[in-house]
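Every read-out reported here was derived from the displayed coordinates using simple, explicitly stated rules and does not represent laboratory data. Computed from a prediction, not measured in an experiment: that's the story for all the values here.
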Structure P
């Protein structure tokens, strides 16, 4: 069995890679990937960068370079759209819907059940439902409420591209995300100092924002705590998922 796992950022990939054996780091075009072994499977972990364009390019390139995958799995972090979700909770997509295209990519029921079962074995909170794949960050509570009103449980920025590639090559698609920010979280300044490709902090831009808006220091500390919670949950999930 060969599994492809796609995540946008290095910190999202790290807990997955740490669950593998015999890991080899590679470059494919402009993308970084890791190949490793798990119980009865070869696993390829791909760092796509943020957004559907980058994720789509990565998925097409990796699938062209590998003869066959048994599943394409989209993972990483997501923003909560339900008030009940907190950082570190896991959300499993029944479908991923692209915005503004509205194209809907259903997840494979058998793989979805496998993911849910592994989350339960990891004793982690779980919510299942449709996810929104947005082309822009939903940085305000009002924007998240509008998305929730359409029936979505969480929002991310790459899954529709992975779903489209899975449909194009005729393999199952699955998606599981760890909640980063709550539905009422406001992150209006983040886009000014976070690199859109890597998710890394841009020091000079951050310094300018801190001078202009001193209050964002507490926001940065909160984001760090949210990242740690999300990364810990991803690590616990994939330790179980890749040991089966």
Structure Q
């Protein structure tokens, strides 16, 4: 009996080790490799919120547009990185919603990905009137009114679609971008420019990085049983 138990344990450990061996990840950093506009100019120009004094009062410092968000060493935030040739299978969408918050009369985060049939929750933490006007072209256009009494509103997309614009008609400086995916192999960079895409089976993949003003970059990466790395560098399009 002891021998039998030890054999079963060895088989289980072997299977677990096998599962680990068949899952890898891709990590990397996205940077901005071009002339940085001076503070307060171009994509760093401060938003004028004077049209709504309640919005203006929510900020003690000037609020940049958010079109180009750089970290230390010119790392680049709000870049959407995805696998363009994911493993061919049916993926189950998370039941947990992705969230875009309306806070300080800005969308947070600015860039987000959801899966087909996954709820996208819009929150209104400002206590004032907003509306969420989505401009997809594959899915149906939508316009959700969110007065102060409406704190949360869900929306679900039933078709995959590349990144599209979401805006607020009440506060025209508010912008966000949403991608609707058939698979979970995507990520969005923070101000450190870093991204991680987990649980990829071994193989060679094409990665695409998208930034709202700088366009797209692609890279090929081969994933084994550990972590593969790659990087992206953006310049202003000529």
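Match the computed value 17.2 of mean projected area of the Cα convex hull in nm² to one of the structures P, Q, and report its label.
Structure Q accounts for this read-out.
When helix-only ellipticity at 222 nm (-39500 (n - 2.57) for each DSSP H run of 4 or more, over all residues; to 500) is calculated, the result is -3000; to which of the structures P, Q does this value belong? This value belongs to structure Q.
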